[in-house]
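Take a look at these structures.
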Structure P
Amino acid sequence: MFGIGFLYAAATRLGLSAVSALLAVLLYLSSPWTTKMLFLTPWITDGLFYAMVCAALWASATRNAVFLIILTLTGVFVRETALLFPILFVLVGLFSGEKFRARIVPMAITCLAGFAVVLAIQKAIPAWNSDAGYLRTLPSQALLYFDKEATDPYEAALSVPTARHEVIVYTVAWRLAHLNAPS
């Protein structure tokens with residue numbers, strides 16, 4: 001919930017009145033994803049990530065590039081979409097009338113460093129999703145599989161696409177196959 005303070009400070013820094021900044025905080029709190037879900041599913045990182053988004057907005061509004069770099073590099077440990085924080089940095093700068101060139105260097109440094117951290121994380125944590133021996137060490141309730149009628153859930157879990165390109169291809173193919181024309 002510390003994101004609320006960052007959001008209020010960013011809103012006032014961007015020129016909103018105290019009442020408008022408070023309305024922005026109330027709008028933020030009205031979303032069940034930022035409030036209710038934190039209590040229903042505390043093991044999910046959504047609450048921390050939403051607070052980081054508010055902190056990134058504040059860093060962008062105050063032109064605090066160092067804090068934004070640190071926030072992005074720690075944010076990718078929470079969620080890969082933290083790589084979008086530098087884009088927020090540039091957009092807030094454009095919104096406040098600043099030249100694009102003034103923010104491109106911090107954005108480029110942050111993006112490159114963030115990608116390096118994401119790649120390091122992916123290399124450091126082995127993906128054993130296609131290893132049948134590893135899958136058998138997990139409880140069957142923890143498995144993700146598409147074929148609900150399979151007799152062996154562990155064998156069915158091996159058919160789940162896990163590589164990024166496999167997930168994209170499967171998702172696009174599924175959506176095209178289930179595309180409903182408007183009536």
Structure Q
Amino acid sequence: MIVDPPAAFRAISRESPWALAFIAIVVVRIASLFVFYRPDVTPLKLIASVVFQVGTIAPLLLVSGGILWVSAHARGVALRWGSAFSIATHVYVAYTLATVAIASVAGALLPDSADVELRSPPFTNLAPLAAGMAHPLMPRLAAEADVRSLYVLWLLWLGVRGAAPLEPRRRVASVLGAIAAIRIAGVVAASLLE
């Protein structure tokens with residue numbers, strides 16, 4: 001996934017493996033929590049962390065895979081459910097690794113007094129530019145203009161192209177456009193509900 005994403009997604013589309021990627025997400029997230037926040041580690045806390053991570057990651061991946069699968073079929077792209085779920089899982093692995101890497105670099109470069117938010121590391125989005133705006137929707141939309149979001153779209157492009165190599169690029173691009181529109185609509189809806 002890191003060294004040669006196109007080859008990785010071609011292999012993923014043929015076999016649709018997801019279990020190892022899911023385990024990798026859980027391990028990376030738990031390790032990053034312990035590294036960044038340094039809580040006391042007990043066997044009970046470790047078990048609770050694993051259960052919590054599995055319980056929060058699994059629904060997210062099921063919804064993400066479902067949105068990818070429905071968007072693909074709505075745009076006429078033949079994508080199997082297993083491939084869509086596997087693509088979503090592997091993209092989330094890469095997203096998680098990128099987030100931890102960016103937060104680690106930011107934590108190393110910024111002074112100790114700076115607070116590095118693991119979910120939204122500094123220097124990744126446009127939210128600081130919209131911080132003083134009166135309407136609460138603008139900072140949320142600016143936060144969505146994130147380099148990691150562009151990375152996810154690129155990986156999704158590679159994943160769908162790998163799973164459906166005969167589909168025209170225009171159709172694959174329309175799948176990504178639908179996913180981006182769903183994401184923005186979700187942000188707008190969440191902002192209006194606050």
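Taken together, the values in this text are just the output of simple stated rules run on the coordinates, not laboratory data. Please read these numbers as outputs of a predicted model, since none were measured by experiment. Cβ atoms are built from the backbone, for glycine too; each structure is taken alone.
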Can you spot which of P, Q the value 2.0 was calculated from, given it is distance in nm of label points 7 Å out along Cα→Cβ at positions 17 and 97? P
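Determine which structure produced the value 0.65 for FRET efficiency 1/(1 + (r/R0)^6) of positions 81 and 105 (r between Cβ atoms, R0 = 25 Å, to 0.05), calculated from the coordinates; the candidates are P, Q.
Numbers: P: 0.65; Q: 0.10.
Structure P accounts for this read-out.
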Figure out for me which of the structures P, Q the number 23, 31, 20, 18, 8, 0 belongs to, where P(r) over Cα pairs in 10 Å bins from 0, in percent, for residues 65-120 alone was derived from the coordinates. Q
One of P, Q was used to compute semi-axes √(5λ) of the Cα gyration tensor in Å, for residues 129-168 alone, and the result was 34, 9, 5. Which label is that? Q
Figure out for me which of the structures P, Q the number -19500 belongs to, where helix-only ellipticity at 222 nm (-39500 (n - 2.57) for each DSSP H run of 4 or more, over all residues; to 500) was derived from the coordinates. P
Can you say which of P, Q returns 28 when relative contact order in percent (Cα under 8 Å, 6 or more apart) is computed? Q
Using mean projected area of the Cα convex hull in nm², for residues 41-88 alone, single out the structure from P, Q with the greatest value. Q
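Starting from the value 2.1: which structure in P, Q was distance in nm of label points 7 Å out along Cα→Cβ at positions 25 and 153 calculated from?
Values: P: 4.5; Q: 2.1.
It must be structure Q, since only it matches.
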A value of 19.5 was derived for Kirkwood radius over Cα pairs in Å; which structure in P, Q was it taken from? P
